[in-house]
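J.: The structures considered in this document are given below.
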Structure P
Amino acid sequence: MKPLQAVAMGMVVILLVVQAGDVDLLANPFGWVLVLVGVRQLPADVDLRSTLLVLAGLALLVSLPLCVPSVVEALDDADESLAWALNLPQFGTYLLLSLVLSRAAVEHGDRAAGAWWSTMVLGFAAVLVLPVLIFGGGLDGLEALAGLLVGLVPTIAIVLLFVHAGRAWAGAPAVPSPPAAGNV
């Protein structure tokens, strides 16, 4: 599996909720393991790769207790700002991943991919900052926008991960060129 495919599949597992009673059958820690596998397979020369691994590992650790139904139930009754704080490692990982991929794409001359990932940096920054403005600044009018971006931005990132998975700058294996005509 290509690195960005593993990351995308991990994000799909994290994003989707398949309920069976009180239990999510697609446990987020499994998704984070896939994200870590993909990030670890990125080329070693990718900027901030080790920082990205640490942040994704932190997101994995935070996701572990959130698999317990009683913990999730307690969070549902708690202040919304606590849920936002628990999602900081997740969206911080996505933001840093977007920055890393933007830089890698631009360094390898893939300006279109770099532009898409730069846009994702802005999207994830908005997802991280809007709750501060809502909870801390009392700007309740931004709640609808925040709710939209929390679902939309990761979904677009998943699509981009699959689209860019075959790029050399993303750690995809080189495709051997076909033999020249007459040389079999």
Structure Q
Amino acid sequence: MKRIEIISGSLAVLGILFYVLNYSFGAMITIISLLTLSGLYFYFGFALFNDIQFREILKKDSYKDISTMRIFGGIGTGIAFSIILIGILFKILRWPFANQNLLIGGIMIFIILILSMIRFLKHKNGLYREIFLRFLIYGPLCCVLLFLPNYAFLELKYRNYPNYIEAVKNLDSDPDNTDLQIEEQKEYDKIKGR
């Protein structure tokens, strides 16, 4: 499962780079890789953070040395990282509720980090080291994206098309205005050469 995590994370970075540089399939790669990573944490966090191999998930012997609290800790951590990844995806693609997802996930992993540090000092278990390493990646990224303006990725992606950026901002301020919708579509068509 860690191999899937590394591959999905690498593809997510590549997809975001393609998206920002306005290459083909950048958004698609970003969506698929971040959703895969989010699903991995959400559904298999209990196994991933407790070093249970995918083949061993259904075997009872895999859980004999793992306490119930560690299983629940893995589940909670997986859900928190999953919410952060959804927030990252939403922020990059300018979908609604990005900041809410980032805030909820950030608060959850901050609480989990504190509990993990206390438990690590007490038990010196590898589970808590795994959580801390992922927190070092997702925590700062979550904070940066949370305080990043909503139009940052739009302005980066379409930096050579200021009229389109302005049309999108105008449309966002009054989404029901059909004239602004037509203007935004015209500017987008100019970018695509239609």
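J.: Have a look at P, Q and say which one yields -21500 for helix-only ellipticity at 222 nm (-39500 (n - 2.57) for each DSSP H run of 4 or more, over all residues; to 500), as calculated.
T.: P
J.: Next question, about the same structure. Give the label, chosen from P, Q, of the structure having the highest value of Kirkwood radius over Cα pairs in Å, for residues 80-143 alone.
T.: That would be structure P.
J.: Taking relative contact order in percent (Cα under 8 Å, 6 or more apart) as the quantity of interest, name the structure among P, Q where it is greatest.
T.: Once relative contact order in percent (Cα under 8 Å, 6 or more apart) is tallied for P, Q, the winner is P.
J.: If mean count of other Cβ atoms within 10 Å over residues 56-63 computes to 19.5, which of P, Q did it come from?
T.: P
J.: With log10 I(q)/I(0) by the Debye sum over Cα atoms at q = 0.11, 0.13 Å⁻¹ coming out at -0.52, -0.70, pick the structure among P, Q it was computed from.
T.: Label of the originating structure: P.
J.: For mean projected area of the Cα convex hull in nm², for residues 16-103 alone, which structure out of P, Q has the highest calculated value?
T.: Across P, Q, mean projected area of the Cα convex hull in nm², for residues 16-103 alone peaks for Q.
Here, each number is a calculation from the coordinates, and none is a lab measurement. Bear in mind that the values here come from a model prediction, so they are computed numbers and not experimental data. Cβ atoms are built from the backbone, for glycine too; each structure is taken alone.
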